[in-house]
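J.: Okay, got some structures for you below.
Values in this text are rule-based calculations from the coordinates and carry no lab data. Computed from a predicted structure; not experimentally measured. Cβ atoms are built from the backbone, for glycine too; each structure is taken alone.
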Structure I
Amino acid sequence: MTDPQSWVAPTCDGLATLLAAAPAETWDAPSLCADWQVRHVVAHVTMPARLTPEQFGAEMAAAGGDFTRVSDTVAARDASLPIATHLDALRSPVLHAWQPPGGGAAGALSHAIIHSLDVTVALGRPPVAPVEAVVAVLDHLAAADGAYFGIDLTGVRLEATDTDWSRGSGDVVRADSGALLALLSGRTLPDGRSLPRR
């Protein structure tokens, strides 16, 4: 079985390659994360490449231990960094080796892939992550029955159009594996589709 951590680098490198070739205005395009442009998502996902554990601890202390507040603060502050800085951070070996506290390699992979999809799905581009990695995270979230992001999968069958992946029974939601993962992550697709919340 493939080590989930081994898929982080190609996912982040793929996003860097995509964005390096994109017009500059792409960085100001909306992402699937509410109120965040592409540059905010990249600033968020690359935090581990810019902040030492001590700096992150100081940010958490300043935010009273509220990680969501830290995420919003750092994304808002660092979104305006030069594009070259963001691209370097996406390619950083520090980011590729990072694991979230308590999340391990699976958490690192989920973080990289879900946020890469926040960009690629919003831009109408295919996933930059290996399809096997996307399916692995789909399996992980579906096995938790949508609990990670408060999704209610009661009476819902998810079917991927680009692989043979499917889960559940009931009303069929059909999309490519990247879009399905975005839905399972509580996102609303550009076409307005979303999954019910608990």
Structure II
Amino acid sequence: MTAAVKRDAYTPESLLSVAVGVFNERGYDGTSMEHLARAAGISKSSIYHHVSSKEELLRRAVSRALDGLFGVLDEEGARAGTATERLEYVVRGTVALLVAELPYVTLLLRVRGNTDAERWAMERRRDFDHRLADLVQAAVTEGGLRADLSPRLATRLLYGMINSIVEWYRPADDGDADARERERERAKDLADAVLHLAFDGLRPR
């Protein structure tokens, strides 16, 4: 069970972190405000000081993941160079974001469209997927990727592999700066593996 946050350490950010953990553990539909209050170690009325509902917590959580994904697309490395270079940059950035924000991305990938917040998140995910497919198409057009695969299919296969990371990746325990640096190195090695596996099969033969 998600560890409770001490009352004197309670903040909106710590509440969001606890909520994401509970949503991932119990499922969003299976989580009540009582569950959240118990996990956070606070009363339900304290939660309502900061959010109006558990759906607001969900929207904040998936927004954090989505803003990170779209942020990768807006970085200089995703906008400069050949389409293939930009795609490789985006893949690396996506893997790094997934590792850094693992609980939030996990929650994003599990939404099913049962609420307004979930439908909004799924629409933004589709927009992200479309932009990636356009980038794959550009890489195909310039000759950087093989042309006998549908760009949409190639995008789905590539990001299917990346998204599956949330099911098995386990970060090291939080700790000092050295631990965080080791985690960044793990993310880099993971991105290298994804690029080798995916792009070896996607490059023209």
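J.: Can you say which of I, II returns 0.55 when FRET efficiency 1/(1 + (r/R0)^6) of positions 18 and 122 (r between Cβ atoms, R0 = 25 Å, to 0.05) is computed?
T.: Source structure for this number: II.
J.: For distance in nm of label points 7 Å out along Cα→Cβ at positions 42 and 82, which structure out of I, II has the highest calculated value?
T.: II
J.: When relative contact order in percent (Cα under 8 Å, 6 or more apart) is compared over structures I, II, which one is greatest?
T.: I
J.: If mean count of other Cβ atoms within 10 Å over residues 74-81 is computed to be 12.0, which of I, II is the source?
T.: Only one of I, II returns 12.0 for mean count of other Cβ atoms within 10 Å over residues 74-81, namely II.
J.: -23000 is what came out when helix-only ellipticity at 222 nm (-39500 (n - 2.57) for each DSSP H run of 4 or more, over all residues; to 500) was calculated for one structure; which of I, II is it?
T.: This figure was derived from II.
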